[in-house]
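Asks: The next part holds the structures, each set out as structure tokens.
Read-outs: derived from the displayed coordinates by stated rules, not from any lab. Please read all numbers here as calculations on a predicted model, not as lab measurements. Cβ atoms are built from the backbone, for glycine too; each structure is taken alone.
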Structure I
Amino acid sequence: MNIAILCFGIASISSVSGIEKVFVDMANQFAQKGDTVYSVWNDEPGIAPYYSFLPQVRQINLGLGKIKAPMRYKILREVAKGLHLNITNYVDKYKTERLCQSIRNKIDISDIDIVVCYEFNSVMVANKLFNGKMPIVAMCHNSIESQIATLTPLQRKEASKVTIYQVLMPSFVNKARKLIDTKICYIPNVVKPVPDNETADLAADKKIYKITMIGRIDKNQKRPLIAIKSFLEIASRFRNWELHFYGPITDQQYKKEIDEYTRVYDIHHQVIYKGITNNPMNILHNTDIFAFPSAYEGFGLSLTEANSMGVPAIGFATAPAVNEIIKNNITGFLVEDEKEFTEKLAMLMENKVLRTQMGKAAHRAMDEYSPNIVWGKWSQLLNKLVTENKKGR
């Protein structure tokens with residue numbers, strides 16, 4: 001099977017973010033089992049991927065860099081937005097045509113059996129390239145509210161042209177069906193399993209216990225300051241605890257807000273920003289509680305990695321995906337507000353037996369996301385679509 005995997009909605013292939021990781025992992029998985037895989041993205045020429053592709057993956061950086069549409073198209077787009085006009089977005093159209101032209105110059109598209117699109121930019125490209133003659137699978141890598149619901153009516157019409165949309169949580173299926181008119185399927189992300197004897201030792205006595213956060217330093221979605229405030233509210237009671245947070249700074253002003261807050265309230269210097277990590281599992285192995293104050297997620301890779309390592313988590317009951325991965329009072333806590341976040345954090349910090357018990361339950365709960373199960377679902381889906389397409393010719 002010849003698979004083209006398109007990913008045009010990322011800042012850079014050199015980024016450490018989750019979508020880039022899944023993009024590379026999927027390409028490697030199918031190449032490893034013998035499929036011909038074209039991984040296609042657009043970045044500045046010569047930019048190296050952060051995550052490593054296998055040698056047999058056909059890596060194609062279109063090398064166009066940031067595509068700048070003519071100013072007249074941008075003006076038309078802004079006028080349409082301001083007047084709420086349901087008309088063609090000529091900026092999208094221009095960029096799509098440039099990407100399609102570049103792909104045709106680098107790949108013989110007649111060789112492709114199926115296309116997997118990582119976001120809506122790729123959907124537009126695939127629809128134009130193949131015009132309904134090839135099965136197209138679109139992926140939704142975040143919550144339905146943050147991705148599909150934000151599409152314009154014309155964009156939803158475009159999204160409805162794909163063969164099937166894949167979503168990451170069971171509850172996302174019905175949400176997506178209300179917004180786009182195509183088939184919807186649920187396939188989660190893979191969570192790398194951790195052997196039972198390699199999980200975090202939460203029962204051990206330690207000089208310093210750690211709360212960890214891993215994610216972008218971002219005010220709207222990841223919201224690390226919520227957990228920092230909760231911890232510092234009770235930190236004087238727990239002098240042998242520290243909160244470590246990791247991730248790229250995508251919101252400089254928000255990072256300054258965090259720095260100023262900790263300067264004033266972190267009296268004993270218990271909150272530490274550790275930058276970007278190359279080895280999250282090693283960090284999680286030395287973690288006692290995982291704080292995950294996101295407003296929404298599509299899946300939450302760092303959350304599931306923490307659970308796989310046997311670390312309980314605290315998240316918000318209102319956060320899509322988070323509220324399905326964390327099993328309340330079993331693998332961690334789902335809270336309604338920041339006050340309850342603080343209360344549940346203190347409860348876990350002072351009760352080693354409870355966090356050990358929840359950590360073991362979290363570790364077992366990740367079995368449903370094992371590579372064999374998830375990649376098996378993907379193989380079954382792609383083979384089915386390719387077979388049906390060939391029969392229909």
Structure II
Amino acid sequence: MKTKFLALAAGLLTATALASAPAKADVKIGLIGGVSGPIAAMAPAMIDSAQLAISQVNEQGGLMGGEKLEGVVGDSACNPQGGTDAATKAVNIEGVSAVVGPHCSGAVLAASASVTVPAGITLVTPSGTSPEITGIADNDTVFRTVPSDDYQGRALARTLIEQGYGKVAVAYINNDYGTGLANAFKAEFEDKGGEIAGFAAHEDGKASYRSNLADLASGGADTLVIFDYGDGTGLTVLRQALENGFFEKFVGGDGMKSDAPIKELGAENLTTFVASSPVGEKSDSLDMFNEAFKAVGGDPDAIFATTSYDAAFMLALALEKAGGDKAAVPTALRAISNGEGEPIRPGEWKKAKELIAAGTAIDYKGAAGDHNFDENGDVPGTYALFKVGGEGFEVITEMK
């Protein structure tokens with residue numbers, strides 16, 4: 001009887017110990033994208049590339065003590081209210097430790113101000129490009145893996161001058177993205193000797209922009225620069241400009257580098273259309289990402305695929321270095337990508353995890369380039385000018 005009692009007691013103690021041992025909980029990061037709205041066609045590749053980073057982490061040991069990393073997808077609809085709502089759900093209901101996104105600048109500005117900054121949650125946008133993001137009072141919690149539109153706008157202006165575009169009209173969507181990009185472009189284009197023959201904002205979602213286009217064309221420019229979204233209003237503007245013969249040549253910012261204009265209007269009608277877009281610097285890191293993304297059915301050339309991947313992988317590295325402490329993520333994010341330490345490339349999670357555990361400094365070399373954040377959480381970048389070719393967009397020249 002005594003033996004049976006002791007055995008029973010030991011069993012109860014073991015069961016109690018097992019019950020009191022904390023279960024490993026998944027670590028969540030938000031993937032807040034423009035799943036619906038004007039960049040809906042771009043969002044899937046961006047989310048898929050971030051999910052690739054998450055799967056690599058989990059396949060190579062997970063975070064910290066083996067916790068799984070989980071991406072929680074939310075839809076910002078590419079607007080401020082949608083961004084706020086999606087961030088609120090991710091932070092307050094899902095309990096995410098960090099956020100990749102939102103994808104659109106207005107959503108970034110709103111979500112950070114209303115949700116992530118007050119909550120102390122680190123946000124890394126892979127595609128929010130408005131210059132306004134630089135000045136957010138964020139307590140060092142807002143970062144981006146894509147350059148500011150101040151850089152893109154000025155680089156595009158310089159490139160067009162070099163390509164012989166001396167006189168242009170500019171149509172831009174009246175939001176944070178369009179306004180920031182258009183103003184940067186205008187300032188640089190005029191500074192380099194170009195002439196802006198028309199410069200006007202337009203509202204989203206109208207059925208017709210013919211009167212806007214007629215006004216812009218009255219200045220005598222043969223080229224229309226469109227800062228808008230190729231899956232939304234920008235497509236309508238481009239179609240109506242072509243149908244009515246208002247302009248002969250067309251230039252788009254990165255929001256216009258979408259498959260939608262090609263599918264809707266036909267490549268044969270876009271022989272004079274070019275667009276700017278960020279590109280990954282040629283490197284071993286880019287090759288490694290390209291191979292891995294292709295292997296899971298992704299398109300490495302999709303816009304913002306590299307920056308989305310990098311944002312997710314870097315947040316995982318920062319969470320690992322911070323030991324899961326949300327408040328320590330910003331400092332850790334800067335530490336894992338500052339130009340010093342053992343190089344870590346896309347997919348090298350096991351290597352990074354071992355080095356971090358050993359207290360060895362690491363330096364992430366991203367698919368989109370080196371992300372050495374400045375004091376505002378901004379990064380330098382590389383852009384190219386594209387034309388429409390037989391198999392989609394083809395690079396014409398790098399933009400500097």
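Asks: Kindly point out which one of I, II the value 0.60 was derived from, the read-out being FRET efficiency 1/(1 + (r/R0)^6) of positions 127 and 351 (r between Cβ atoms, R0 = 30 Å, to 0.05).
Replies: Of the options listed, only II reproduces it.
Asks: Moving on to the next point. On relative contact order in percent (Cα under 8 Å, 6 or more apart), which of the structures labelled I, II is highest? Working shown, then result.
Replies: Numbers: I: 13; II: 17.
Greatest value across I, II: structure II.
Asks: If you don't mind, another one. Hey, mean count of other Cβ atoms within 10 Å over residues 39-46 derived from one of I, II reads 22.5; which structure?
Replies: On the way: I: 18.8; II: 22.5.
Computed on structure II.
Asks: Of the structures labelled I, II, one was used to calculate Kirkwood radius over Cα pairs in Å, for residues 55-158 alone, giving 15.3. Name it.
Replies: Values: I: 15.3; II: 14.4.
Of the options listed, only I reproduces it.
Asks: Ranked on distance in nm of label points 7 Å out along Cα→Cβ at positions 303 and 335, which label among I, II comes first with the largest value?
Replies: Values: I: 1.5; II: 3.7.
The maximum falls on structure II.
Asks: Out of I, II, choose the structure whose coordinates give distance in nm of label points 7 Å out along Cα→Cβ at positions 95 and 367 equal to 3.0 when calculated.
Replies: Values: I: 4.4; II: 3.0.
Answer by label: II.
Asks: Work out which structure the value 39, 24, 19 belongs to, where semi-axes √(5λ) of the Cα gyration tensor in Å was derived from one of I, II. Each step should come with its number before you reach the end.
Replies: Values: I: 39, 24, 19; II: 45, 21, 18.
Going label by label, the one that fits is I.
Asks: Suppose Kirkwood radius over Cα pairs in Å, for residues 191-262 alone works out to 14.1; of I, II, which structure was it derived from? Walk me through the numbers on the way to the answer.
Replies: On the way: I: 14.1; II: 12.5.
Corresponding structure: I.
Asks: One of I, II was used to compute mean count of other Cβ atoms within 10 Å over residues 135-142, and the answer was 24.2. Which one was it?
Replies: So the calculation was done on I.
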